[in-house]
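Bear in mind these aren't lab numbers, they're just calculated from the coordinates by the rules spelled out. Remember, predicted model here, so these are calculated numbers, not experimental data.
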Structure I
Amino acid sequence: MTTHQTGTRDEWLAARLRLWEAERELTHRGDELARQRQALPWVRIDKDYRFDTEAGSASLADLFQGRSQLLVYHFMFGVDYTAGCPSCSAIADGFEGIATHLANHDVMLTAVSRAPQARLRAYKARMGWTFPWATAHQDAGADFNADFNVWFDETQQREGGIEYNYRREPPMRTPSRTDWTMQDSASPAQLQAASTGTDLATYTRDRPGLSAFVLEDGVVYHTYSAYSRGLDGLWGMYQWLDRAPRGRNEDGVWWRRHDEYPAR
């Protein structure tokens with residue numbers, strides 16, 4: 001016997017209509033937030049960022065591939081990782097279905113990481129992905145990952161110099177502790193780190209994020225960036241789970257890379 005509230009169809013419809021009003025209000029609020037994102041001032045990019053891609057060396061402007069808009073997903077795959085972050089991988093599973101649509105609407109979607117191209121290509125083949133994935137060079141004075149706040153060095157981590165998701169983080173606690181969690185996350189990062197073949201400190205020096213750019217009159221501008229819970233909307237599976245009877249119904253890290261779930 002269920003312990004959840006039950007009722008008649010008329011009772012359900014009355015409750016559903018009340019919820020419909022709340023959903024409608026949230027949708028309109030989302031439309032307004034989108035307008036506010038698009039109204040942010042653009043920041044001209046003058047640094048010469050360089051990337052390795054499957055087609056060879058590329059500039060930031062090259063990543064647009066003829067489009068005027070570029071969305072970059074900052075994928076957690078550090079130079080010491082043996083596999084991509086499982087959380088980023090879950091998000092990237094959703095790229096396949098939309099990248100083509102975006103490309104035909106003047107928007108290029110690409111992932112950017114620090115890992116070398118050979119490792120990215122091997123992981124991409126394992127996952128069955130086809131979206132573009134670039135390696136950002138770590139050049140003095142033009143470090144794309146550091147400049148967009150998705151990579152930090154050991155000194156920043158140790159001394160509390162990490163500025164992520166528009167807030168300063170305290171120094172990292174002793175790496176041997178197993179109860180450490182990423183900022184704004186209820187999921188233990190220790191398990192995530194182990195799945196990438198790294199220790200906790202190494203794993204969390206890379207961070208996830210989304211950055212948007214526009215190319216106008218030959219000039220690239222940065223328009224928007226989001227991190228941490230600001231990426232919730234990119235987790236396609238959560239949009240479905242939020243509409244399932246028991247919602248997210250999670251305790252810790254339940255998700256896996258899509259080829260790691262047990263056969264059913």
Structure II
Amino acid sequence: MKTAENIYQFENLYNFRDIGGFKTKDGCCVKTGILFRSDELSRLSQKDVERFHQINIKSICDLRTLQEQQSKVSRIQTGKGIQLLNVSIHDKSREFTHLEFFKFLVSKSNTIDFEKIMKEMYGHMAFGCYKEINEVITFLSNQKNLPALIHCTGGKDRTGFISALIQLLVGVPYETVINEYLLSNQLIAKRMKKVETFIRWMSLFQISSERVKPILEVRRDYLEEVYNKIIEQYGDIENYLRLACKVPQSNLENLKQLLIE
């Protein structure tokens with residue numbers, strides 16, 4: 001399991017942690033201090049900004065949409081020793097403005113299946129974002145871009161999926177990866193309570209707390225369903241990244257060498 005030192009404490013960042021620190025199936029260890037994951041960076045305090053710079057991150061992979069980036073602007077300036085890779089891993093058909101989201105919630109409040117929405121989102125990430133996954137993995141396989149941070153908005157779904165792919169690629173046992181993925185629920189519970197209130201308010205309180213729950217947490221079956229389909233079609237994560245996402249074998253080998261000690 002994750003040790004306490006792998007979870008970094010910030011004042012206004014809840015889901016920042018090291019992707020490394022785990023044993024692989026063949027007894028090696030995933031290095032710490034190379035790849036990190038977190039929620040978005042718009043709320044950082046001055047102390048948080050200082051803490052962030054102490055970690056010596058060279059690159060940030062932002063998986064959010066342009067709209068998300070503009071509405072919640074990162075407090076970490078890039079271009080001064082930190083480079084930015086923007087790769088939007090998102091289903092464009094589900095991209096809403098606040099007004100559109102309000103109309104969607106109110107007009108369909110009785111019929112929205114939030115669990116179905118989440119499972120479709122994971123399906124899109126796994127089988128509709130080959131190019132984007134290629135871009136992220138290829139970028140991270142270059143030593144000059146490391147240490148790097150991967151983040152989205154909550155740091156739980158898009159970031160959780162990419163982090164799981166990387167951990168599985170380097171040989172972290174499946175159950176360990178699942179437990180690490182589910183840790184987001186513990187770390188972001190307080191923040192998700194505010195998101196729940198916002199969504200319920202936007203629906204004019206027509207949607208109950210229980211119904212909105214599926215989009216506020218990560219669930220084992222979200223990741224497991226797409227993982228099982230990947231394994232069924234490609235045999236393992238390495239083949240999936242090589243054959244579906246077209247990541248060159250040399251890049252996959254580089255990434256493994258950079259992450260395993």
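Could you figure out which one of I, II the value 1.33 for Cα Rg over 2.2 N^0.38 Å, for residues 85-124 alone was computed from? Before the final figure, lay out the partial values.
Numbers: I: 1.29; II: 1.33.
Considering all the candidates, the number was obtained from II.
Given that Kirkwood radius over Cα pairs in Å, derived from a single structure, equals 18.9, which label among I, II identifies that structure?
Numbers: I: 20.4; II: 18.9.
That value comes from structure II.
Assign the value -14500, calculated as helix-only ellipticity at 222 nm (-39500 (n - 2.57) for each DSSP H run of 4 or more, over all residues; to 500), to the correct structure from I, II. The correct label is II.
One of I, II was used to calculate Rg and Dmax of the Cα atoms in Å, for residues 29-76 alone, giving 12.1, 38; which?
Details: I: 14.2, 42; II: 12.1, 38.
Of the options listed, only II reproduces it.
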